[in-house]
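The following blocks contain the structures, represented as structure tokens.
Each reported figure results from applying straightforward, stated rules to the coordinates on display, with no laboratory input. What you see is a predicted model, and the numbers here were worked out from it, not measured in a lab. Cβ atoms are built from the backbone, for glycine too; each structure is taken alone.
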Structure I
Amino acid sequence: MISPIGERINGMFKDIRIAIKEKNAAVIQDYARRQTEAGAKFLDINVGTAAEDQCAVMKWLVEATQDAVKTALCIDSQKLDVVKAGLKVAKNEVLINSSKADPEALDIYMPLAKDHNASLICLTITKAGVPQDVDTRVAISASILEKALEHDFEIPKIFIDPILLPINCDQKQAVLMTQVYQQIKIMADPPPRITVGLSNFSQGTRERSLLNRTILTMAMAAGLDAPVMDVLDEELMNTALATDVVLNNIIYSDSFLKAGRQMLAGS
């Protein structure tokens, strides 16, 4: 069954940026509760770029969120010191977002994740950049799993992000990505999990919600587990649950939408 990562506690959004500036924890906690009730299994926590002291803001965001919900946290930053700041105060289950696939990066992030009993998102990005083809993404994914074995890191705690590019940049990428997901899923037993930034796919397009719903269904059928997505988009969540029914992950009933949300909420 899908494990959505709620995207809305992110300083790139104007209302969150204002809440951070004003230290208005009520706004953060409202998003934490509403996303959890909508079915988020993880809450992405990202300070954005506007904060002067990103470490302090990350601590504040984590603490404010944890005061409201017990939902797992996805501590999201490309800065190692900001990730560590969030980990210091984290009490809920944690997913670290993210590490690049270069060996030296994985040698830092995998031990860090193990020390905190955290899961880890690994991007199929290296010093060579973002791969544009299936074979390179698959090869990088295999190298990530090799590193996990080297560090005795549990494979199911690895979330591989093959980087879903915007459709208006390279239209063929969406179909290629389904091949990537399918190949990643047969690399190990139990397999790693797969995540993508779903909103990236429709960035800059007019029909964002429609495109997101379509790629979500295709990707879930190919093996996507945990998209970073707007769980407050009711139609998008309905699509995810309907796809889980079609994939036989949820038992069908006329009330499958309600039942699916209860399952995600742990009711």
Structure II
Amino acid sequence: MDEGPNPTTADTVAAAADAVRRVAGAPPEIALILGSGLGPLADDIEDAVTIAYADVPGMPISTAPGHAGRFVIGRLGGRRVVAMQGRVHLYEGFSAAQCAFPVRLMHTLGAGTLVVSNACGGLAPRFRAGELMLQLDLVNATGQNALIGPNDDASGPRFPVMFDCYDPAYLEVARAVAREQGVMLREGVYLAISGPSYATRAELRAYRSWGADAIGMSTVHEVIVARYLGMRVLGLSTVTDLAFPDRSEHATGEEVLRVAAESGATFRSLVEGVLPRL
């Protein structure tokens, strides 16, 4: 797929930000990335304005099921937010830099915090489909990195440190809100593959041996670029299926979206409880 404009250059990001600002009003404090089946959270945003990805210069267009492909800007949980209803993935033919381009855009708009979400497969035997997981760390098994290429030292360091890529204080906020709401919030390490094929049994066993608790096809490049830019990050997953190597069958894409939708009310409540404390 032709990348079009370089998604890492200041000019490309600035042109995209200018297009969004024309409809956005006040700058956002918090960026939200809503993964597969989790887009309905944007329906709770107050005084919302929207702009389709197709109307933002340089913005890659999502083709994945369950991804509406638009920014929603307004207030949620008492905070100014910019939410992505859907993201783009490596398996759609986009580069890692394109997948992370929206993070650069939302940071340029003013967001200093990223709340990133996804639907994932549970690798840990203790998980159950429909539960939420707090992302503690990540494993980038995609074979790509969004920061490969020339570095703009004004944006971030050539070799950013990824220790504590998920903000320790935000982890405590999420735990506290989950306790208050009576939500079962699992915790674990999220591993990303490029997709679109699901992992083999042998691969699942290998990933579990690496310490991964959940597997998906997104998120890691967004988090890497957010930390590179100095943003604070909170990651939440919906465990939509169980990716156990000894199961007799594997969930379908349709089942993933169904479980994400069924867990949507719990996810929305948790996020809206967390936002005022970030």
One of I, II was used to compute FRET efficiency 1/(1 + (r/R0)^6) of positions 23 and 183 (r between Cβ atoms, R0 = 41 Å, to 0.05), and the answer was 0.75. Which one was it? II
Comparing relative contact order in percent (Cα under 8 Å, 6 or more apart) across I, II, which structure shows the greatest value? II
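Quick check on the output: -15000 is helix-only ellipticity at 222 nm (-39500 (n - 2.57) for each DSSP H run of 4 or more, over all residues; to 500), derived from one of I, II. Which one produced it?
Numbers: I: -15000; II: -9000.
Considering all the candidates, the number was obtained from I.
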Looking at structures I, II, which one was mean count of other Cβ atoms within 10 Å over residues 31-38 calculated from, given that it came out as 20.6? I
With distance in nm of label points 7 Å out along Cα→Cβ at positions 143 and 207 computed per structure, which member of I, II shows the largest figure? I
